[in-house]
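Following are the structures in question.
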Structure P
Amino acid sequence: MQEEIEKISQTQSLNITRLSSGKMYVEKDWIIKEIPFTILVNGQEIVTLLCSPDKLEYLAVGFLLSEGLVKNNIPIKGVSLGKDGYYANVKVDGDLKVPQDLFRKRLISSGCGRGPSFYDFQDIVDCRPVNSDVQINYGQIINLMKAFQAKSSLFKKTGGVHSAALSSPDEIEIFAEDIGRHNAIDKIFGECFLKNISTRNKIILTSGRISSEIVIKVAKRKIPIIASRAAPTDLAVRLAEKTKLSIIGFARGKRMNIYTHNFRIK
């Protein structure tokens, strides 16, 4: 099934007019594709996301996990994708019990390429601390972020996507790109779930801003460290303090800022 997903083109070429140093000329350029992607569970429509047409099977499962609609102990029997990649039907054992007030508790996420999120205040209250003594040193972070940036082939081609990765202190294990920073992270978590890859004591690398929704996603997966090339928000920092999540921001070149729980960074 994943081979079928990869056949969907992620980019489109077109002729653009470029202005540079006072000169105007026409040349070929590449832009990232954006599609509406509807997720269903046992045939019941849940949400439509705007996303990149890549790793859609993982995105569907990762989104359902992040929103709490599918739990870790619920077996997934399969994921059926539309031929055009515009929808996925996730099949689970039994009936999906969607809370009656779920759709009234939506909020408009701060993410790009994102549909409404189903988080509510209770998600914040219920976020349990991540108990992990895993540590990473300064040099390892620099090397990981360098390798992370080198993997961003779609960004290099189009400049229009965010990247995310699951990593150990020594190497990147899973990588994903998407027009939405939330989507890229959900693709990581969906792949981990379907391939039975543990996220404990791992690190999330991201190219995007670390907002409160990102912290909640990462804390739910029991991941103790998140590192980004960008900045965190104040609510993200407060939630990270509560959940014992270490936030590293502005990790570029040989510099970085540690915002919370610096005992994990040597």
Structure Q
Amino acid sequence: MTNRFEIIPFNNHQLLTVQDATGTIRVMVKPICESMGLDWDAQRKRIHRHPVLSKGASITTAPSGGGMQEAITLELETFHGWLMTISPDRIKDEAARDVVIAYQEKAFRVVFEYFHGPMRDYKAKRATVSDLLRVGNGLKKERNREIRALLWAEMDRICDSWGQPRLAHQGIGWAEPDQSELLNSFWEGVKSVENAGYMVNHSRRNHLVALHLPQLSEYFFEVGVPVDIDPTMKQALRLCQNPIFVADKGVNSKDGKNRHCWIFSHLPLLEKMEAA
């Protein structure tokens, strides 16, 4: 993208602007000083002396009646800041004072809206971007599947309202594994270990299953069951409903040893306490 030079009408005057390759909008200052009746040389020196205005100033080669010439420009926000440094009450001529005030009140908005459209639409768009970032950050942190589904629905709504393609739902953050899938793999693993001849249920009651997880983990490894009994699996086991989780505590095992086991019951929920 090359420099885009634009002449923007403003209150019977003209604002000479340039948008560079980075999209930065700059305003040529000398013609505006002349329109407001200000001494250009004095303003140029003020800009270069000022610690903030000088950072937003640069020299741009711009077309003119005499060909391409160098012109001092200010970034749009710096231009607005420079306008605010001018004190209208120091201008004796009433007409010139009114011109300065008009520039201070409207020039920034006129240039901004020329390049970006109505400011209210831009603010609404910025709010949408802010919402997009907020939901995106939520997806990065959230692991609960149900909450992530709600966040993705909100993300889709924002993208639709902004006219943007929807994002891939697996593209931000990650969800905890589905508990039903975890539990199915766990209990299938228990069955595989039992079918291999290992004793895994330490309970002396027929309706209870008491599992010593460290031992079971070793059996999984020996039999080749690809199940890890990690914190995520343990969380899923505590929520297990079939069989229902009862407690983790010491039990008098069928092998004659006292073992700390995770206990599950095949009884209905109302009998859970009795089973424990």
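Each reported figure results from applying straightforward, stated rules to the coordinates on display, with no laboratory input. Note that the structure is a prediction, hence the values are computed from the model and not measured. Cβ atoms are built from the backbone, for glycine too; each structure is taken alone.
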* Asked: If Kirkwood radius over Cα pairs in Å comes out at 25.8 when worked out from the coordinates, which of P, Q was used?
  -> Q
* **Read-out distance in nm of label points 7 Å out along Cα→Cβ at positions 204 and 228, computed value 3.8, structure in P, Q** => Q
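Taking relative contact order in percent (Cα under 8 Å, 6 or more apart) from the coordinates of each of P, Q, which one would give 17?
Numbers: P: 17; Q: 9.
Structure of origin is P.
Among the shown structures P, Q, from which was the value -15000 of helix-only ellipticity at 222 nm (-39500 (n - 2.57) for each DSSP H run of 4 or more, over all residues; to 500) calculated?
Q
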* Thinking only about FRET efficiency 1/(1 + (r/R0)^6) of positions 52 and 220 (r between Cβ atoms, R0 = 30 Å, to 0.05), which of P, Q has the largest value? -> P
* One of P, Q was used to compute distance in nm of label points 7 Å out along Cα→Cβ at positions 156 and 188, and the answer was 2.9. Which one was it? -> Q
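From P, Q, which structure was distance in nm of label points 7 Å out along Cα→Cβ at positions 164 and 196 = 5.0 calculated on?
Details: P: 2.4; Q: 5.0.
Clearly, the read-out refers to Q.
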* **Structure from which 49, 14, 13 was derived, semi-axes √(5λ) of the Cα gyration tensor in Å, for residues 68-179 alone, options P, Q** => Q
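If we compute FRET efficiency 1/(1 + (r/R0)^6) of positions 28 and 148 (r between Cβ atoms, R0 = 25 Å, to 0.05) for structures P, Q, which one ends up with the highest value? Intermediate results must be reported in sequence, preceding the final value.
Values: P: 0.35; Q: 0.00.
Largest one: structure P.
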